[in-house]
Structure I
Amino acid sequence: MIFNQFSFVFVFLPVVLCLFYFYGSRRLRIPILILASFVFYGISGLVHLSVLVLDILVIYFLTYRNERIGKVALTFSILLPISFLIYFKYSSFLLSDVIGIIPAVDERSFSLFQDVLLPAGISFFTFQTISYAIDRYRGEVQAPPFLDFVFYISFFPQLVAGPIVRFNQMGPQIRRISEFSPDANAILFGLTYFVAGLTYKVLIADSLGNLIDPMTARLAELSALDAYFVLFSYSFQIYFDFYGYSLIAIGLGVWFGIRLPANFRRPYEAASPKDFWRRWHVSLSYWIRDYLYLPLGGNEKYARNIVIIFLACGLWHGAGWNFVAWGAFHAALVLLAHRFEKQWGSLPLLMQRALTFLLVSFGWILFLFDFADAGLFLTRLVDFAGPGSELNWLGWLVLAIAAFVCFRFHVEDWADKAHVIARLKLVGVCYGALLFICIIMFDRSDSFIYFRF
């Protein structure tokens, strides 16, 4: 199930909200949300739900007994979710592209490692379970009640695309759910995030996707101008797609008494490649810093560790050489910016931001295309003697709107003024109109890009 579906907006969410607020004792709120989360995830397949449930059960019972768990329990608590992740996400890539030992099979043959369907969001909840196990080993968190832990891993707003939340961020809030009663400001705050997230996803990200999809299907015919349109449109598409999901997750969390952390901090306003990673997918950046970069030695072996963490970041996003190359590309950007930090810092701030945005946009080519198509696309970017542009003014208008919203409109500032917004008579009309437009466009809307990760 996805947020931009009729069944979610008109059936699942209203039912869950009614059960949460009005059904029986408040002590049933956690079981209700756990059941709702399993239904939400289980619709994608019972096998995938069983992976999630098995992860939860094994990790909890390996870590619940002592104040601090030992190395053996920690090892198994990491190996189990990693083994699921490797099988579902990387087995085919490792055995065919890396090792090259999977033979060709016909359609009647059975292969344990071919046509494996990736459970949605497995990378997200795998990292969340691992962070919990490591924090238990470090003695930073105490073992919670079983249902609290199940809730922490399975909470449906952030289950399949984050943010990746630490237990010490979420645990105290889970314990207070039975006492939670939202005021008008909290309801409006959540609604602002929910409507903004749907708008970003359905009206902006998917509109850009619908424009560039037919263009990427005929790369050889693209003009240089059209190629640059694709380049920048995809940058905004992936941003508004993922940012939109994060906003919806935060809005839903507020309605259920859970404040999820912000996952984006205006990343396309970053002044350097390093600054970009302080702003983009913040929860993943913090996870990699705390559980990989610092244990490797941090700044003591800066270049080596930067390469390792960005290659890991690339593989976290996808099983393919293009994702490895994407990670290597960002490692090179960070290292070069660090090496020439003085020269970079001497540039005007606007130029620093423009160069960072341009470099990041070129990196997204490796998300959008495989190696062969990426090479062809790069040739189209420099072929100014090629065919003329076939794009009409409407496409450029959509891109201009996306850029304006990205750089000039900030949902967080708007939502923080909920008590003021509530006094504006047209707010309800505007929210209703945006929600209505999103809903009638659901049939043209795609799944979230980051669901594949």
Structure II
Amino acid sequence: MHAFNTVVATAVALASTAYHISLVSAGPVDNNLLSRNPFPQAAPALAAVPTACPGVPAISFPFQVASGWAATKVAGNLTLPRGIVVDTQGRLLMVQNGIGISQHILTSGGCIQSSRVLIAQTNLNHGIYLSPNGTTLYASSPTTVWSWTYDPASGNVLGSYTVLVTGMVNSGHITRTLIIPPHAPNLLLVAHGSNGNVDAAAVNPATARAVVRVFDLSNLPSGGYNYVTQGYLMGYGLRNEVALAFDGNNMPGSLPGDDFQRTVNGVTTDIHQDNPAEELNYLGDVTVPNNNWYGYPVCYTVWQPSLITDRVFAPGDQFVAAPNSTFNDTTCIQQSQPAHMIFQSHNAPIDSKFDATFSNLFITLHGSWDRQPAAGFRLVSVPFAQNSAGAYVPTAATNSTSGWQDILYQADPSNCSGTTCIRPAGLAFVAGGNLYMTSDNQREGELFLVGRVG
């Protein structure tokens, strides 16, 4: 099971929230921040998605595109491309797992004019972020977070790296997503997944696994922070928080990424085909520690209630894999934070970005063949709106099983795997509203430009 965390505002005016999907808030901010995307906007604006890019090979793994949308391959033969960002001058920076960070100069039409390796560091595998002012570049390996001084005028990194965070575990879920609140650029959020499918020890937040932690970069200790013992907690029981994003109130959110059984009175039922659900969770104010428990590795969320036959459930309900007399489904309701939105099991969300108006959250569903037929392998958008308190919330009900729109998808994912279908991974918006998306298929990594037409 993956969980997806996105960012939405709390009742506190203009707070900043994070998603499991989890949400976190960063305290009161300037009202002007509501009018802009919290990620650096690139120039120039792209008026339309090109029909093709010169010299780029054909799409390796065909897919469908929703009506009113277009998608064009702008690069191929990439090496496991994951996280991407766009600098303030319109260059695209990409983590290629096993290579480092590559830099790509974009044409006014959205194609790639030239490419180079900006940072050759083979242990960088997923996380990448630019500071809100565009002058500091961040990236992560399974064990460490680094920063580099970045010159947006030249596109060069200046000097050597700085070690920011160490002490993370090089096993289990090894992607370390990074995110910084636009209005609190001294705070770095780092997500650390569990040590495996069911990491029993992670029920204790002191393990610093299945958690999101926050580090104050304005008080960086010599040699960097230790992930396990320093910084502060932004929620635990978050199995694998991968997709983190900020909404219009600067609330961050994330998606986590699997045989699963329910055992009651000695009777075991296989429910893994469609349970547990992927989740959207809210983490709260990023400037204040969040010691709340989000359930993992004990409490989970129902997607398909018909598979759980010992009692009546509805989608979105919480349950325990093996309830007993001291801890049962009711205990989960009492002690763990529930999901605010659910997604089909095994979709594996790994990145999320809001559009410029914060009315849609775009999510890459990396896909999994842990169920049959396989699920995911698509890009979706989740409609959001502000409620009466000013918080950004999904327009779908918390128990909805259809609260999103497919943008780019496999018509038949039943035979999909890591080598046979597109595998949506990283996302980055550019000015004009178009969206770059990586696919890290093991046979060929690709980069696409996705946008509305008409």
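Upon calculation of FRET efficiency 1/(1 + (r/R0)^6) of positions 92 and 364 (r between Cβ atoms, R0 = 25 Å, to 0.05) from the atomic coordinates, which of the structures I, II produces 0.55?
This figure was derived from I.
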FRET efficiency 1/(1 + (r/R0)^6) of positions 188 and 356 (r between Cβ atoms, R0 = 25 Å, to 0.05) - highest-scoring structure of I, II: II
Test item: helix-only ellipticity at 222 nm (-39500 (n - 2.57) for each DSSP H run of 4 or more, over all residues; to 500) calculated as -19000, pick one of I, II: I
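Work out the source of 17.1 here, i.e. which of I, II gives that when Kirkwood radius over Cα pairs in Å, for residues 172-299 alone is computed. Before the final figure, lay out the partial values.
Values: I: 17.1; II: 15.5.
The correct label is I.
The numbers here are math on the coordinates, done by the rules we state, and not lab data. Just so we're clear, the structure is a prediction, and the values are computed from it rather than from any experiment. Cβ atoms are built from the backbone, for glycine too; each structure is taken alone.
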